[in-house]
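So, here come the structures, one by one.
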Structure 1
Amino acid sequence: MIASTRVDDAPRALLVAYFDPGGLGTIVDYINALVLGSRLRIDVLNLMYCPVRDRIPTLPSDIELARYQCVIIHPTASYDPTRLMTLETRRALPLRDYAGVKVLLKQDEQVSTGRLVDYVELADFDVVATLMEADEARRVYSSQRLPHLSVIPVLPGYVSPQMLDMQYPPLDGRPIDVGYRGSLQPWNFGRLAYEKWEIGERFTAAAVRYGLRLDISSKSEDRFFGRAWFDFLGRCRATLGVESGSSIVDFTGEIEAACQEYLKAHPLASFEEVFDTILAPHENNVPNRTVSPRHFEAAACRTLQILYEGDYRGIFVPWRHYIPLRRDFSNLDDVVRALRDTALGKEITERAYEEIAANPAYGYAAFVKLLDDAIFARLEAEEPLTARAAS
């Protein structure tokens, strides 16, 4: 248990998470921002250190939910809806009977979407903070099925004060021309998720003729954590990137099952084969594209970004904050030319730093205020309790 340092009479909240304190810095920054910046007195319960039964963590015996006016489920604990449902049905985290305000901080709605909505309904949440835009989110969190649920669009990561304090050499003093760490996502998440791996592989192959100094990998053992990740960005003149999110939302699990069945029968099938055979009719069935915490991190490190063309939530603008790369790589000559233009690189990275990284709208304080406002609106209203009593 990590307890808030507040000693005032603010409402108390329990934040339930599942994370390695020495792992991804984004997660630690996110939790610290809530604990230190919220108007709530927040205690953090890390399920990583809780008793486990049949691989499912349970609440310690000394945790009494009734002591709290609010319970918040962090994205690290909400990734797997099946685990959440098991916690509820085993009464290991019995939110259905909890009378306070219940908040779900959710990312990755493409994972077991149907089970997720079942859980939100069963546990009777008051607020969901989602990475989806409001209209798209309501296609998942239906107003007809969840009429009392408040849906709050947020970003997957924000800029911490510590990120703005970091100093790295100018672009022409960095030893790596282009660095990137990708990840291979489940193919049933659609083409957008696949691009997180694809851009690194294709750039590596296509850039050979330019003699660039590359450090690109999608291997899990090559990942960086904590300050080491920022130091890596600080050694890179540029980094690659794509929009975050997914381009397929699988409401019933049938798409995932079809992919697994096809790959079982065709173990050497490529993504393109699986896409054409199974995924294409479902692509972009629910738009779920956003920015990535990496975009803010690169901007804070004044590292030039080479990104697949996209919207990036309207925050990052091509040729103003990043160099756009076409998906067919037909403009790669222009991209490399821009990469080697030190004056242009400095202009773009300084603009990204000043207009985005240093912009309070993208700082954690803005996120905490947005969440606080939604929670206190429910705390101060009778609606959450009367709605539950009537259901």
Structure 2
Amino acid sequence: MEQHPLQFMQNRLDTLHHEHLYRQLRIGHEGSEAWIEFEGRRVLNLSSNNYLGLAEHPELKMAASHAAQRFGSGTGSSRLIAGNSELHEQLEKRLATFKLCESALLFNSGYTANIGVLTALATRGDLILSDELNHASIIDGCRLSRATCKIYPHSDVAALEALLASAKKESHTGKIIVVTDSVFSMDGDRAPLTAIAALCRDYHALLIVDEAHATGCIGPSGRGLLAEEGIEYEGIIAINTLSKAMGSFGAFVAGPTLVREYLINVARTFIFTTALPAPVVAASLAAVDMLERKPALVEKLRENATFFRQGLQEMGFDTLQSSTHIIPILIGDPQIAMEMTERLLANGVFAIAIRPPTVPAGTARIRTSVLASHSRADLAHALRIFERVADEMGISSHATLRR
């Protein structure tokens, strides 16, 4: 008997169910504020990337509304045909000024920016060296580029140097590109960018840094980890998002004007897609304005993260190497992580379990993200709930299972 042509899908889903890795969409939450409505209850939101609380800010909403009234809801074309506007150019100039670089170029998402940049810069005969915990969009960009890609252990500068030295010894003739997140989205730790940039300078390698979770959150006025560490190297290309701390949507590449011109002509994910709509661009402009007027938001985010992380650590939870507003709680078993998410939700805290393949096998976790819009009372409340749920589940003060 012939198998149904879609049976392989059901087989795969059955396996995911069995391994407690099945995913499904849930309806119920509205907005991305500190407190949200989810499935009929008001819950504290610890699962948003709206780090500065700008996504719901009246100024961003007003800017988007005015732009929609003036320009409509969509652009109807790619920027190289009829979709470009003064608004797009204005935002790019503001972003370049904000990032203290020559130019910026908008992309429709961080995912398409990473794929577009990597496939535009690298091809067969080139070598990409990528951190093992880089975001999926970087992994996919490396694969699609057709370059040789080698993975170095997470934030291991010595291993990276060994790979660079090996390429030099073998007289590698193609381009060498090192790519890393600056803040890692599932672990909340920071890449050793100063050391990595020094190696790239020594070996004449390009350095691509994904600042998605650092832009708006780290460094002077939220300019990112590159700015915080004061790194200056002409071979750096920074990829940034507008959909997280900036409270809007889209992404941008920051760097020399030559990079902008090159990507406009070569990056397929820029060339062959409709331009970002005016309401989104206007909201992003408002976000840049607000961040420049209110740099204290960045400090508030840092203070909140420190308070919450220390509270979790004092209860014995393993927060890995987190030093930012992204604070994971290592659980290990995906089934237990899912159970903990449901118990937290039942107690009024929305904190999502992250399971393989998003994270390595055996490292399922609750990924919490702190917002500048959380009050200290909010976070103290969350800590009490975590302690209560850990006790209910038989998780000891050192986050090891008693059952």
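We did not get these values from a lab; they are worked out from the coordinates using the rules stated. All of these numbers come straight from a predicted model, not from anything done at the bench. Cβ atoms are built from the backbone, for glycine too; each structure is taken alone.
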Structures 1, 2, by FRET efficiency 1/(1 + (r/R0)^6) of positions 170 and 218 (r between Cβ atoms, R0 = 25 Å, to 0.05): label with the highest value
1
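Computing Cα extents along the principal axes in Å, for residues 66-121 alone gives 37, 25, 18 for which of 1, 2?
2
Looking at distance in nm of label points 7 Å out along Cα→Cβ at positions 90 and 346, point out which structure of 1, 2 has the largest value.
Values: 1: 5.8; 2: 5.2.
Greatest value across 1, 2: structure 1.
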Value 11.8 of mean projected area of the Cα convex hull in nm², for residues 138-313 alone was derived from the coordinates of, among 1, 2, structure 2
Source structure (of 1, 2) for mean count of other Cβ atoms within 10 Å over residues 82-89, computed value 18.1:
1
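By the measure distance in nm of label points 7 Å out along Cα→Cβ at positions 234 and 362, tell me the structure among 1, 2 with the highest figure.
2
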Ranked by Kirkwood radius over Cα pairs in Å, for residues 98-161 alone, the structure on top of 1, 2 with the greatest value is 2
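From which structure (1, 2) was helix-only ellipticity at 222 nm (-39500 (n - 2.57) for each DSSP H run of 4 or more, over all residues; to 500) calculated, if the value obtained is -13000?
Numbers: 1: -10500; 2: -13000.
Structure of origin is 2.
Between structures 1, 2, where is relative contact order in percent (Cα under 8 Å, 6 or more apart) highest?
Working: 1: 16; 2: 21.
Structure 2 comes out on top.
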